[in-house]
1. When distance in nm of label points 7 Å out along Cα→Cβ at positions 85 and 165 is compared over structures P, Q, which one is greatest?
2. When relative contact order in percent (Cα under 8 Å, 6 or more apart) is calculated for each of the structures P, Q, which structure yields the highest value?
3. Which structure, out of P, Q, was volume of the Cα convex hull per residue in Å³ derived from, given a value of 200?
4. Match the computed value -23000 of helix-only ellipticity at 222 nm (-39500 (n - 2.57) for each DSSP H run of 4 or more, over all residues; to 500) to one of the structures P, Q, and report its label.
5. Identify the structure, out of P, Q, from whose coordinates distance in nm of label points 7 Å out along Cα→Cβ at positions 109 and 213 was calculated to give 1.0.
6. Consider the structures P, Q: one of them gives 3.2 for distance in nm of label points 7 Å out along Cα→Cβ at positions 93 and 157 as calculated from the coordinates. Say which.
7. With Cα Rg over 2.2 N^0.38 Å, for residues 101-180 alone computed per structure, which member of P, Q shows the largest figure?
Structure P
Amino acid sequence: MDKDSTNEIIPIEELKGKDQINFSEKISSVPQKDADKIKNSLRRNAVINSQTGETGVATKALPTILNTDPETARTYALTQPKENFFEDNKGNQYIKTPTLIAETSKRAEEPRPPTQRDILRQSRTYLTDVSDSPVADKTRDHHRKQLETQMKKEKRNVKREAIRTGKLDPSSPIDVHHKESVSSAPRKMADPKNLDPVDRALHQKWHKQGGGTAAEWERFKKDERH
């Protein structure tokens with residue numbers, strides 16, 4: 001699991017003033033006590049990563065968020081892949097909000113009683129309020145700018161290394177290819193492991209034919225004897 005220093009994890013209940021999260025109106029068919037229970041649970045257990053803008057919810061809140069019993073909630077958490085969580089340095093685990101939005105949507109389409117389905121939709125609405133909050137979006141914009149600056153630096157580094165090791169001829173134009181594209185994996189835009197220095201003509205040929213996955217890129221280079 002990704003570990004973050006404690007000062008990077010901000011409980012949403014600590015947000016003040018214009019950064020406070022405003023929850024949407026209650027769904028009319030949902031009992032007030034159930035809507036309040038979900039909202040209060042999120043206020044106590046939802047967090048924002050102040051470095052990346054990612055949002056998450058403490059796993060102890062899952063019975064309320066998923067409108068289920070503790071045993072079923074625990075089983076759900078145990079079956080999730082590690083990339084669906086982040087963790088602070090005290091060992092507190094948070095399941096990422098988009099994962100829970102998808103799960104509440106899935107459960108709301110199952111053959112459950114109408115009130116249960118509506119409560120799940122209420123959870124989804126409040127989870128979306130957390131995920132789409134202005135303070136989280138502001139943090140994401142700042143993080144993106146940091147990554148873009150770092151990406152430029154890393155591109156220069158991989159180009160220099162390719163020339164130094166003789167992998168590429170500096171007399172020909174050199175590009176840096178993202179094995180996983182920025183549009184599909186923006187968090188990897190500055191990851192040196194995701195950057196591949198390549199002859200510009202070959203790079204242009206790859207994109208002219210439509211591009212593809214990282215594995216397809218490797219096969220393409222092999223076929224082109226690069």
Structure Q
Amino acid sequence: MTNLFSVFDPSSSILNLSLNWFSTFLGLLILPVAFWLVPSRYSFIWSSVTSTLHKEFSTLLGPQGRVGSTFLFISLFTMILFNNLLGLFPYIFTSSSHLVFTLTLALPLWFSFMVYGWLNHTQHMFAHLVPQGTPAVLMPFMVCIETISNVIRPGTLAVRLAANMIAGHLLMTLMGNTGPSLALGLVSLLLVGQMALLMLESAVAIIQSYVFAVLATLYSSEVN
């Protein structure tokens with residue numbers, strides 16, 4: 001390794017095209033047709049997950065939310081979840097640990113919400129810049145603060161997801177690299193620690209995809 005972050009670099013390439021980014025579509029290969037054409041336990045479990053997410057996103061969007069808009073956020077949750085979980089397997093490139101991937105998801109969403117809100121609900125968007133009950137003296141400062149917090153939203157969405165994926169993978173890589181230099185008794189403890197960390201990373205992968213989808217839903221609900 002030339003540096004600590006070299007494990008995240010796309011290395012496989014043909015004609016200068018990074019093949020590692022094709023791992024984003026590996027989720028399609030591990031979902032056989034029988035899982036979604038023929039009723040099975042997997043389809044029932046996934047149907048219950050999507051219906052729960054649909055109810056929660058509908059509550060967050062409120063009665064003014066567009067019909068069918070929850071499917072966008074459920075698809076977003078599914079895509080991020082598959083990429084996060086696939087990154088836990090050995091020798092599979094984790095695309096969700098790169099800002100190129102996360103910013104590509106966050107920036108168009110935020111920009112479309114802003115364009116829609118400012119064009120259709122201009123007065124409502126101006127009202128969001130000054131919280132209710134703010135003293136007149138603090139209004140200019142609150143407008144600046146709210147504007148900055150609004151502008152950095154896509155960055156915070158992207159960095160939150162990428163940083164959480166990088167942190168766990170780096171820790172697992174560092175612990176794995178110490179294995180050859182440890183005694184046999186310590187290797188067993190290392191394996192236990194690695195398995196515990198893998199379970200934690202699996203939970204983080206699910207939580208971060210859920211957080212990304214929920215925050216995108218909340219940003220969408222603010223412009224209605």
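All of the numbers you see were taken from the coordinates with simple rules; none came from a lab. In this text, all values refer to a predicted model and were calculated from it rather than measured experimentally. Cβ atoms are built from the backbone, for glycine too; each structure is taken alone.
1. Once distance in nm of label points 7 Å out along Cα→Cβ at positions 85 and 165 is worked out for each structure, P has the highest.
2. On the way: P: 18; Q: 29.
Comparing P, Q, the top value of relative contact order in percent (Cα under 8 Å, 6 or more apart) belongs to Q.
3. Values: P: 169; Q: 200.
Only structure Q yields this read-out.
4. Details: P: -15000; Q: -23000.
It must be structure Q, since only it matches.
5. Values: P: 2.3; Q: 1.0.
Among P, Q, the structure yielding 1.0 for distance in nm of label points 7 Å out along Cα→Cβ at positions 109 and 213 is Q.
6. Matching structure: P.
7. On the way: P: 1.99; Q: 1.65.
Structure P comes out on top.
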